[in-house]
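Every number in this text was worked out from the coordinates using simple rules, so none of it is lab data. Everything numeric in this text was worked out from a predicted model, so none of it was measured. Cβ atoms are built from the backbone, for glycine too; each structure is taken alone.
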Structure I
Amino acid sequence: MEVLVIGGTLFIGRFLVAALLKEGHNVTVLHRRPGHDLGRRVGEIIADRNNATQLREALSGRAFDVVFDNVYDWKRGTTAEQVEATARACGPNLQRYVFMSSVAAYGDGLNHHEGDALAPDDHPDAYVRNKAMSERALFRLRQRCGFPVVTLRPPFVYGPKNPFYREAFFWDRLRDRRPIIIPGDGRRLMQFVFVKDLVWACLKVMSEPAAVGHAFNIANLRPITQTEAVEAFAAAAGKKAQTVRVPREVIQRAGGQILGSRLYFGEYFDLPPITQIISKAQRMLGFKPTDFAAGLAETYRWYQRHHNHPAPDYSFEDHLLQFAVPASAK
């Protein structure tokens, strides 16, 4: 098949491109800057997907069987109008348009099924709002003209080559024998999915006829608490984690950030919990998530060989530690 991957040069996209090539597909990536390191077999189209006119011109005369839309512009946002413009520019031969949404599209709440309402158009968080509105726009196209959309809603994606400072955040601190700060009581829920499982789901919905017109939750079977997550990261590294608790209100007053220089628990890892049920993906796609410990073990091996994150600045955490109480010593 002729496959276009929008956003094929980073985390999920790199694994997806490699998997598509392995299956013998002809792959092209669409990105903003010329040049990539994905190999000679991978073509490229240069365009800013947030610019509808530029995108239409770049795709004019091109025909793709499958499009994977993986890109979200974290600086500018990617709106529903921009996603719909991309969908409309893909031509008449399209058999599948796979949109990478997020569990965040639900807005809030636990144990979501795919039929649950998504976040409203006026949700205060732009990422949440844009993902939910983009899904609604794509499914409206499905209703109006039979557009072959499938959407995937992963939670926190982990694995080798993760560009977010997440797993490595904890392994750096374990390596440096630092105490790890647990925000609040450590019971806030998190749900994960291994990047290779998400790519498996991409390939499956590409070929499964019954998947068209559906959304799928793609995640580990159950959520875990923040404390359990830290314990799992430590176990993967074969180390003992020294954890301390700092009240969330203290962290917030001190200027703690979920992204930036005052990071305290991995990028975006301290968010209000949103969890999901994966029974639909299990039933319709035969989805079987990788055991979390096994996925982390593989990720840790990659970290040991390739991790080159700058030496962490622990000054903000040192400030927080004066307010800490012991949480565990494992």
Structure II
Amino acid sequence: MKILGVESTAHTFGVGIVTDEGKILSNVTDSYTTKTAGMIPDEVVDHHNAVAEKICTKALQDAKCTWDEIDLVAYSAGPGIDPCLWAGYHKVKEWAQKYNKKLVGVNHCAAHLSIGKIYNKLNDPCYLYVSGVNTQTIVFEEGKYRVLGETIDIGLGNMLDKFGRIIGLGFPAGPTIEKLAKKGKYVEIPYVVKGMDVSFSGILTKVQQLYEQKNVSKEDLCFSIQETCFAMLTEVVERAMAHTGKQELLLVGGVGANTRFCEMLHIMCSERAAKFYKVPMDLAGDQGAMIAWEGFLRKDESGDVEVKPHWRVDEV
């Protein structure tokens, strides 16, 4: 069986094709970027509409297959930015009708978890999901996902992008922040952990104030924001592992591409005789392969559900 997956929750439009054994045959993406602002929804929709056919054709070519060999089409139904979700949905609806394929709407967050689990061949991990809008510590218990802790305001990825806009780094800002942080030193900023939850809005306010006062360098701010926020998440996920007894930690989501973040989590796991896992760069961010695999897993319980912009992973 071959499953085609389409991702369109935010700035990336992706198409991936996988087999029912989890083998990735192709995984093609194209992302909206800007040098001056963040995501402008109307522009992102225009981007998705402009690249969709090209991305799908490339994915089929890379997988060396045709539409006739595709058994079903999965798509990211949510959570995500409403106009972006609808852009992807209208495109997969068009393809499904044209080629007579079943549609399976899946949860974007669950897709990140499932692709990471099969890629690393894990048994029962504790998940740390850190992307643009999502920052959550998750486990799978009694047949469903359970969120043990999360951000109470904005996701870490979005906070980093907002910070990047403040200091003129463009969008997305994460890679540039990581690069600048290597030249910085620590300055004190808020460290906000509330039980199993975290908060980033106050940190953003503080670093903006420091930047506007012009007595702290960009490099020092980048270093400090990374060290503080990553330490906060390392603390709460270690607490989750201690509470649940999990000995595997899986980091998923776009922020998982940060090497310093991975280093801190690896050290923590090593100190408690646990194992740390991540996914490669091409699976860390938003992409179609994870949607395709989640579509295979949900093929008997899901269908054409249109879009669900606020669909939480613990509602799956």
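Computing helix-only ellipticity at 222 nm (-39500 (n - 2.57) for each DSSP H run of 4 or more, over all residues; to 500) across structures I, II gives -14500 for structure II. Taking 110 as the value of volume of the Cα convex hull per residue in Å³, for residues 151-238 alone derived from one of the structures shown (I, II), identify that structure. Checking each candidate, the match is I. From which structure (I, II) was Cα extents along the principal axes in Å calculated, if the value obtained is 60, 45, 30? The value was obtained from structure II. Here mean count of other Cβ atoms within 10 Å over residues 199-206 was derived from just one of the structures I, II, and that gives 18.4; the source is II. 1.3 is what came out when distance in nm of label points 7 Å out along Cα→Cβ at positions 31 and 119 was calculated for one structure; which of I, II is it? Checking each candidate, the match is II.
When mean count of other Cβ atoms within 10 Å over residues 71-78 is worked out for each of I, II, structure II gives the greatest result. Given structures I, II, which gives the highest value for distance in nm of label points 7 Å out along Cα→Cβ at positions 135 and 287? Once distance in nm of label points 7 Å out along Cα→Cβ at positions 135 and 287 is tallied for I, II, the winner is II. Taking FRET efficiency 1/(1 + (r/R0)^6) of positions 47 and 279 (r between Cβ atoms, R0 = 25 Å, to 0.05) as the measure, the highest value among I, II is held by II. With relative contact order in percent (Cα under 8 Å, 6 or more apart) computed over the structures I, II, the top value is the one for II, the highest of the group.
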